[in-house]
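Each value in this text was obtained by applying a stated rule to the coordinates, not by laboratory testing. Since this is a predicted model, take the numbers as computed values, not measurements. Cβ atoms are built from the backbone, for glycine too; each structure is taken alone.
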Structure 1
Amino acid sequence: MIELLIKKFVKNSEKTEDPKVRTGYITVSGICCIFCNLFLFAFKLTIGMLSASIAITAEAFNNLSDVASNVITLVGARLAGRPADAEHPFGHGRYEYIAGLVVSFIILEVGLTCFKDSFGRILHPVETAMSTPQFIILAALILVKVWMGVENGILGKKIDSPSLKATSADSFSDVLTSGATITALLIGTLTGFNIDGYMGVAVSVLILIAGVNIIKETLKPLIGTAASYEVYKKITDYVEGYEGIYGTHDLIVHNYGPSKLIATIHAEVDDTEDMVVAHELVDKIERNAMSDLGILLTIHMDPVAVNDERLKELKPLITKIVQKYEVKGSIHDLRMVNGNENINLIFDITLPHKHIYMEDELSELVAKEVKKIDPRYNCVIEVEHGFVNDMDS
């Protein structure tokens, strides 16, 4: 349903990297969600008042808070879609994360209020009564939230929107709480055992958990996170796919909004290549990365001896030694300086943030192993940490 509306009202809806298209997706979804949540609020509040159920009333006001959340999401999307200006040269994309953060605090406030009212109902129970038609209506209303959860989940993945993903997660949380509420009321109706207040507490706790989870997810990009392995592969494979690039390392990705990534990367080029030619190549890759990937990419050239047969043989051997101690370790910028009695091997080791050995200890272990290849080898090692999420790789 929402996807059909998007195709009808969002121009060039297939171009999901375009900020205007993203804003269109979120706007259509948000308006649909506002109408659905107002519909749910009205029905649940009516049933809650007729049955004197605090749990259903709590759910009704949770749906009303969802309306406020949808409005804030819409405003955030509009602000995030504004173009860059003199004060904000990287655009306004992070407004979408800020909107999600505001939404999470609204959810927390609703959860705390519901918890207070439900705890009061435990101390001072009120008899609840519900008719069969009311049960049927409540069960049918769950399907609305299931639909909202599925639709927003699909759209959230399609445009990588934290706000739509949060809306989807919140909808499925509401499905669970609604199911639990109906079960509690059914038990009360059939057995006379009133657990309405207890179920209201359970509903409010689930609301609070949803709010905390959304806070965590929206704070991550605002604080700054490592690039996902998917983004890492997309960028490195793209750069290394050009003839004349012999390897990449030191990728750093900055997130200025779901559709605004800025990245820097070191690209290895032939040290015998004319620097003007090499510079033209990286310039070309930077321009194409913007049009093909939608990423503002800056490339630092690292000249390497690609035709040195000794280094060609040594690099995989040293890499194997490093990965003997750190499976996810890698090396780059391998250079050789010949002396009369010693040969200096200069290289960097990149480690994941979760590593086994301390930097100095690892350098010493690797240097000893390399000396077994040739006693003249003297390693000069710089250990650094990558900027890619270790959990994804």
Structure 2
Amino acid sequence: MNSSALDRFYGAIPVFRGFTTLMDPAHYVPLPDDWLIGVADIVDSTKAIADRRYKAVNMAGAAIIASVTNNLAGREFPFVFGGDGASFAISPDEEATARDALAATAAWVGEDLDLKMRVALVPVAAIRAQGLDVRVARYAPSDNLSYAMFSGGGLGWAEAAMKRGDFAVRPAPAGTHPDLTGLSCRFEEMPAALGLILSLLILPTPGADPAAFRKLIEDVVALVDKSPNAGRPVPEAGPEFRWPPQGMDYEVRAARGGSLWARRMRVFVDTTIAFVFLKFGLKTGNFVPSVYLRQVVENSDFRKYDDGLRMIIDCTPQLAETLEKRLAAAAAEGVVRFGMHRQDAAMMTCFTPSIQRSDHVHFIDGARGGYASAATAMKAMLPRAA
């Protein structure tokens, strides 16, 4: 493959619209056999969540995507945000670039966020040797951008291999700082409007009937999509932006160049300007605040598929109960494993390399544990299911 392997493969995958069709196998294309899967997560994220370090955990997960993107000079590649980590696919031509980004991010997470991040690059060929696969699709939540969806069971195996210490990427030397340009968490938490914010994680039980699992996922997505009692956790007018923003300290730590004081002053100025422009609807160049906020809503990554369904939804307690009963019945039948976590708000971590472009990405998680707590709940159910 030549240097345009990433662009030629991923860019050629047709984009699909309509999240209710996410289980259609026609959307998914096998990754080339010589590609690699990058995986990252926070070690003992359960303790970090218990210590209420929600923003730090999400910032670490999003930092992987920002670092790899910036190292690739903004070129599009398939990735998925998992709350306390991230996964992505890369061609062999970009292996060194991705490895450097993973190593630098792991070092930064340890030094600046006081969290331990493990990272790995897993060959797709090693995954297929296990009888699993990695297939990727491109889902467009809006006209602005597309997100990757993964199927085949390979991402789960890659994550398990990483946790065993296989294919590990060593953190870079102390003091190494990744390029996290565009990474921030300036918006306020988004309170539930319908009753609660539900973090939902649904995975297939090993050996489960694929047709039964597909039907279950399609039923859940259709139930949420058609219900007046559930919706996107991001307000239609966009999330609130106050000054100083809650995540300002994390943005300071993500900034590069100069002393901590100098970075703090730069972020102070940047966030002040951003607040004024958004508050008063001021335009500059191609930046129109109302358009940008509409894109923030449209580009919010609140539901996805990476060998399992992940959703952060605003819903009524009654709908959450209905979903839990439906999933518990499917779990009893050996079709799924699932975890749910109820909280009062959602939060957003943003990756906006340029305010002049429409493809800025906004990662959504629950504000009180989110996906990490849903995963913990799922693990707690496994002995009972067995």
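Ranked on distance in nm of label points 7 Å out along Cα→Cβ at positions 233 and 321, which label among 1, 2 comes first with the largest value?
Values: 1: 3.1; 2: 2.2.
Sorting by distance in nm of label points 7 Å out along Cα→Cβ at positions 233 and 321 in descending order puts 1 first.
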A value of 0.00 was computed for FRET efficiency 1/(1 + (r/R0)^6) of positions 193 and 313 (r between Cβ atoms, R0 = 25 Å, to 0.05); which of 1, 2 is the source structure? 1
Structure responsible for 36, 14, 4, with semi-axes √(5λ) of the Cα gyration tensor in Å, for residues 281-328 alone calculated and labels 1, 2 on offer: 2
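Of the structures labelled 1, 2, which one yields 22 when relative contact order in percent (Cα under 8 Å, 6 or more apart) is computed from its coordinates?
Numbers: 1: 13; 2: 22.
Only one of 1, 2 returns 22 for relative contact order in percent (Cα under 8 Å, 6 or more apart), namely 2.
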Value 26.9 of mean count of other Cβ atoms within 10 Å over residues 81-88 was derived from the coordinates of, among 1, 2, structure 2
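State the single structure among 1, 2 that was used to calculate Kirkwood radius over Cα pairs in Å, for residues 153-248 alone, giving 17.1.
Source structure: 1.
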Have a look at 1, 2 and say which one yields -12500 for helix-only ellipticity at 222 nm (-39500 (n - 2.57) for each DSSP H run of 4 or more, over all residues; to 500), as calculated. 2
